[in-house]
Structure P
Amino acid sequence: MKVLLIGSGGREHALAWKIAQSPHLRGLLCVPGNAGTGVYGKNVPFPLTDIGALVDLAEREGIDLLVVGPDNPLADGIVDRFLAAGIPAFGPTAAAARIESSKAFAKEIMAAAGVPTAASHVFTNPADAEAFVFASGRSWVVKADGLALGKGVIVPETIGETIDAIHHLAATPAGSHLLLEERLFGREVSVMALCDGQRLLPLPSARDYKRFGEGDTGPNTGGMGVMAPVDDVPPALLDQIVQQCLQPVVNELAAREIPFRGVLYGGLILTDAGPKVLEFNARFGDPEAQAILPLLEGDFLEVLYDCAVGGLNPEKLRRRRGYAVCVVLCAEGYPGKPRKGDQISGVEAIDDDQVIIFHAGTTLGGRGLCTNGGRVLGVTGVGTTLARARKRAYEYAERIKFDGKYYRTDIGAE
């Protein structure tokens, strides 16, 4: 089977690493890829916005399966175009991907499906949103309706901060519509499931760390690290989440003739009244994938293909016992304007088969391996206990060197 993998981050390196373990793989093209994906296949520096040219490339190369990592190509309809060309795709169509690309649509689906979630109000005019806040006399969580690279949600503490958040998000491309949502309290978890349009295969739960600073302080980022699984999501609760929060969404979309095939990602909060959905994503999380994929055993590529053609068999994947912790190493200036071009050393010295280094913002050239983005590397440690997984991740995070390197030291410190 020849695979075309879309994306260039740590998630895509993790997908390439896992796909390459399949005996069915005959070839892997990564568009555009990074220094890590190039180890398992051929990187093709191609613009993701030219979907027609990507279809032509796939047809020339005899691609058997498209695997889409990031959200924007999904929202732009890349899967629709490949399906029209007769090429199976792991990832939802643009209509199904609206579960992520439009938070208002996601709320509509959840209401129709009876999924527990926070009460919310949608506004097309920032002035109307402001008036609502002042009339309510309290703060609200403010969300941009569209895709915002993981930075479209602000959790204010006061009315003034809520107004500031409305102004900030309304000025972004994703903020033409705004949601004001009641704030829920509890511990957050992520639950992802592979979907074939009807059936679900839940993956190990995860907890990601979005804020830049220690103790969940500072600005939101694309993700500073993640641990999996989460001990406060035992099997019974995971089953409850699937049955009450994920499966009803898949059923509702199927009833609307919008089958969801790919990864349905539920961002949840464990409240005193039970789990409630904060948001849905339509793809693997980043860096969640870098902790979850090392915990899976079985032919991952075969399962992705089965999902794409509507024939998921949950027995083909098994969960490895133990834990994984991924620590993200960031460049100087992240999450604002990260510095690029700093030389990286220490990656080649990794000598532990329970540690995987996933490339994100890297490039390989005449000066060797260098930084090329804000989140540079993800260091994943695996262990029979959470403590052992953390120890391995942090030991090797320290060994890797580049100027301006920053990482949080409390990932997985439950």
Structure Q
Amino acid sequence: MRDETHSDEPADTTGGTRAPSRRAVIGWGGAGLALGAAVAGTTAVALRGTDGTESAGSAGAAVPFHGAHQAGIATAVPDRLHFAAFDVTAKDRAGLIQLLKDWTAAAALMTEGRAVGEGAFGGLPEAPPDDTGEAVGLRPSRLTLTIGFGPSLFTAEGDRFGLAGRRPEALVDLPKFPGDNLDPARSGGDLCVQACADDPQVAVHAIRNLARIGFGRIAIRWSQLGFGKTSSTTPDAQTPRNLFGFKDGTRNVAGTDTAALDRHVWVSPEAGPDWMAGGSYLVARRIAMRIETWDRTSLKEQEDVFGRDKGEGAAVGKAREHDEPFLKSMLPTSHVRLAHPDSNGGARMLRRGYSYTDGTDGLGRLDAGLFFLAYQHDVREAFIPVQRALSRADALNEYIQHVGSAVFAVPPGVRDKDDWWGRELFS
């Protein structure tokens, strides 16, 4: 992130009203005011294309923040993740709206590789800096920031945000699936922000600054760091592998497949509600892997569990990874057979999962697994039926357990510099 030249009145590059300087913030009492003014400086190099769905491009480049859809869904998947779920502590609708405006302004700056507000240093010595500073000098690293609204935001006590009648029918509470062992401390949330970047420090910096900007209006409920993407939206690239060593995401929806995105990922205007048109629904699941048990399992059994060979990634009886699988040649309990669209009425999801490791569990076993992220046009038609099928019969269940869960409505993109995250919801 660059640190720009400082002045009492930052230059307005947002296209809207000018955000207050730090001195003005202090003069007005400080808390809760906008920090998102862009200051003069060099604009980061942006990826070319429509809605950010092109190939990965340079690892240092910036992904366009504005567009019909939020970046971080169909855009190329960077290598690192910092995902955070928040509870809203703002007392009223006006406080929540101002939070979303402040976050949008800061997100637009950070995805360009620019500092928040007046930057990390050089300002008023008696006040905390506007930016935490750990990304100074780093490139944008394809940072994307994607926001979602959880069911609890619409059912807040006393409907303090006036949203009870605006909850989409598709934003359902996920049922309890067989084998779930969900930790409430790692589940749910009023809001979520998904930060993806090629540099982990850039992703962490983004979440840290949003949490700091929201102080007094939100509190972090839980968060998750991820590495080693386990799915890709760029099928021409090498398919990544999960911690079990198998290729993951061979049949994932491509970010350039407009027809598949319209059918399976984006909410259509006809499906409603109006404020969700062009958005999507996100399911986040923390899936613990029993690494040590898996590592003592024979290669044949591992391949039978998945229904693919471990080297090439080809389906049973096929030679190459992308050869169309013949499902009946697989065991009826194989993961690929049970998860395949042909076994689930054609249901597909766009997956953007990441591996995670969080040390050990106190018994010398790795606390590691998959942080599953999947976008779809309706969880009732995609994730829920597929997960029901998997939870009943998948041989992989012997080696995994779902321990965290959340679902969010992800609104459409920020159209221009006068727009802000979720504006249509409050119209």
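Which one of P, Q has helix-only ellipticity at 222 nm (-39500 (n - 2.57) for each DSSP H run of 4 or more, over all residues; to 500), as calculated from the coordinates, equal to -5000?
The correct label is Q.
I have 38, 22, 21 for semi-axes √(5λ) of the Cα gyration tensor in Å, calculated from one of the structures P, Q. Which structure is it?
Q
Check the numbers for mean count of other Cβ atoms within 10 Å over residues 130-137 across P, Q and tell me which is largest.
Evaluating mean count of other Cβ atoms within 10 Å over residues 130-137 on every structure, the highest lands on Q.
For structures P, Q, calculate distance in nm of label points 7 Å out along Cα→Cβ at positions 138 and 330 and state which one comes out highest.
Q
I have 22 for relative contact order in percent (Cα under 8 Å, 6 or more apart), calculated from one of the structures P, Q. Which structure is it?
Q
Computing distance in nm of label points 7 Å out along Cα→Cβ at positions 82 and 218 gives 3.5 for which of P, Q?
Derived from the structure labelled P.
Please state which of the structures P, Q yields 37, 19, 13 when semi-axes √(5λ) of the Cα gyration tensor in Å, for residues 114-193 alone is computed from it.
So the calculation was done on Q.
When P(r) over Cα pairs in 5 Å bins from 0, in percent, for residues 66-145 alone is calculated, the result is 3, 13, 18, 16, 14, 14, 9, 6, 4, 2, 1; to which of the structures P, Q does this value belong?
The read-out comes from structure P.
Throughout, read-outs are computed from the coordinates displayed, never taken from laboratory work. Predicted model, so just to flag it, every value in this text is computed and none were measured. Cβ atoms are built from the backbone, for glycine too; each structure is taken alone.
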